[in-house]
Structure I
Amino acid sequence: MEFILTLIAIALVLLAAPRFLFRIKDLSHLDQAHYPVRDQTPSDGLASVLSDIRQLQQAAQAARGKARLKTLRHCMDHLNDDLPMQSEFRSNSQPRGEWVLAPGADSRRRVLYIHGGAWAAGSPRSHRAITDRFSQLANAAVFAVDYRLMPEHRFMDGIRDCREAYQWLLENGPDGPEALDFLVVAGDSAGGSHTLSLIAWIRDQGLRQADAAVALAPSTDLTLTAPSNRDNMATDALLGPMTRGLKRVPLPLLWWVTLLGFRLSPANPVASPLRGALHNLPPTLVHATDQEMLVDNARRYVTAARNAGSPAQLHLWPGLVHVWHMFPRQLPEAEEAFADIRAFLQAVEADQV
């Protein structure tokens, strides 16, 4: 009986203590801000994208153990092998990554791109559909950093890779040391989180800040307290099936799991940029779809950044999949999103004149 009571006491501590131990503040007041969703219907190509996603998920689920992650990484890397691209892709060894150079791209204009993949998958190759278009729309040399992934490496290893790549880009172009005129930091999903974490770190280090940041469907808060993290599981075709089993797990237990896996508190701003200081940040554009689990994370981040005096925008598309920018062949909305990014960057440059 004493053993059972001890177990109950431990369980109660694990469930009750984390909010105080991890200093997780209630951010529900940020949910009051309203951001309009584009008044349009998803294009017919969405059905093809959903089919591709189901095939990817089925391939991963058919594997077991380490083979599942290996299969997921392989499928992501070859997702757009048949997509025509205009850019030259040039490997770089230190820092590790690849240059993406559209015809005529100005190497004094640079983009650091940080790919998504839940910090455990993805690569510069998997996201060429995005980096190819980024080089074109920004008329810039894009460096897609090949940061270290979990679980082979620690979460902080990937963070350090992004920081080092940024500092290197301040002084280097694709052909070696070169002056810099315009610099953007961009990323999607997990890479969007790294992007938002990075611009705050740049500010705190007193480095030359990026001229602009772009975060596509970013993960901004690992505490998973935003309503859409659970409410949109059924409508998020990409993230929903991978996380549906977590819906029955109490949040405090998930926080402990995050601490063990990331070796950081889920409220640490390095992993949850929403929960850090958001003043004096560069103009930031955030994209999301109203169907995805991370949409409220995006809403909360933009609202908090604006409240802190930083220029941030959130543009929402209806009915699409998480990071639909990866599917320009099937979705006209991907090209709409790229055009939106181009307009944002042009406005940022016009304001600098």
Structure II
Amino acid sequence: MLSALQRSLGVHRVLEPIGVLPQAARRLDPDPQLGPDEVRIAVRRLNLDAASYRQLSEAHAGDGAAVRAAVLGIVESRGKMHNPVTGSGGMLIGVVDEVGPESPLGLEPGQRVATLVSLTLTPLQITDGLAGWDGRSEQVPATGTAVLFSRSIAAVLPDDLPEEVALAVLDVCGAPAATERVVHRSGHRPSVAVLGAAGKSGCLSLAAARDARAGRLTGVVRDGREADALRAAGLADVVVVADATDPLAVAEAVGEPVDVTVVCVDVPGAEHGAVLATADGGTVVFFSMATSFSAAALGAEGMAADVTMLVGNGYTPGHAALAMDLYRRSPGVRSLIDPRVRA
């Protein structure tokens, strides 16, 4: 007999290995038949996280059909979208199809929602073979079903924004919320550097830091094209170009170490550069699923770096509303996000 806590966390959906939580499971039961405290979502679109999509695309040399087949294979074998290489997944949007009588989520049939929990722990079935997706973008038109537990989180989609824009913003809404919290807790106007500053989470983190009254804002980007776009957006005081995986290049580009570094790049190897760019007593927020936390911890130790390192938890109370508000209010954020999702 499962306890109320186990049911609320979705333990009853774990098929293999028995006894772990859904995120750690190799395989979930995606049966659309609902338990009394569950919610079924009619899936409309998936958003693969950036690290997962990059890995899949590179592994298949950009072959869209092969990427599509790989994603289908993962979902069919695991009952969820959980990339076995990166360990990450993404999130989805859809329409509430049915609500169990004991669900505490407050959702109603017919509502358009975004799930704010990872696809790595969400029971998922795909029924259309991803026929509407060419495998060449993070956003995946899809038909199928997903199941939410009573401890899951979902946000009702706003009526004033296109679905693909809302999905892109909500996919990374934890990053600006975490950045705002760290800046507020610093007790002064900290200098902030964002690695991957021209991306979705990066530009939102810069906007959140500005709102939280940070001091000097430095945006680190990978090439001249991104530098031009970020300068035009006006979100950073200083824009520098550096390979985030080259620690010495990052440190040289940032110059005087900053109080807070936020890592938003979608490639592994950015840990040591982020530590080098951060002043003693400062904070590094790793908001990339490509992060190796052993590399970060051991690297900081080896550099005798006195920094606090935070895992970028994707949940902070109010994170969805904060991100959507930043998108609406900031022309610079919109100028960087819109071309990515409306191309």
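Of note:
- Of the structures I, II, the one that 26.1 was derived from, the read-out being mean count of other Cβ atoms within 10 Å over residues 205-212: II
- Answer label among I, II for the case where distance in nm of label points 7 Å out along Cα→Cβ at positions 53 and 237, calculated from the coordinates, equals 0.6: I
- Structure from which 5.5 was derived, distance in nm of label points 7 Å out along Cα→Cβ at positions 173 and 253, options I, II: I
- At a computed 0.60 (FRET efficiency 1/(1 + (r/R0)^6) of positions 229 and 333 (r between Cβ atoms, R0 = 25 Å, to 0.05)), which of I, II: I
- Parent structure of the calculated result 0.25, given that FRET efficiency 1/(1 + (r/R0)^6) of positions 93 and 293 (r between Cβ atoms, R0 = 30 Å, to 0.05) is the read-out and I, II the choices: I
- At a computed -10500 (helix-only ellipticity at 222 nm (-39500 (n - 2.57) for each DSSP H run of 4 or more, over all residues; to 500)), which of I, II: II
- At a computed 19 (relative contact order in percent (Cα under 8 Å, 6 or more apart)), which of I, II: I
- At a computed 20.1, 75 (Rg and Dmax of the Cα atoms in Å), which of I, II: I
- Mean count of other Cβ atoms within 10 Å over residues 133-140 - structure with the largest value, from I, II: I
Here, each number is a calculation from the coordinates, and none is a lab measurement. This one's a predicted model, so the numbers in the text were calculated from it and none came from an experiment. Cβ atoms are built from the backbone, for glycine too; each structure is taken alone.
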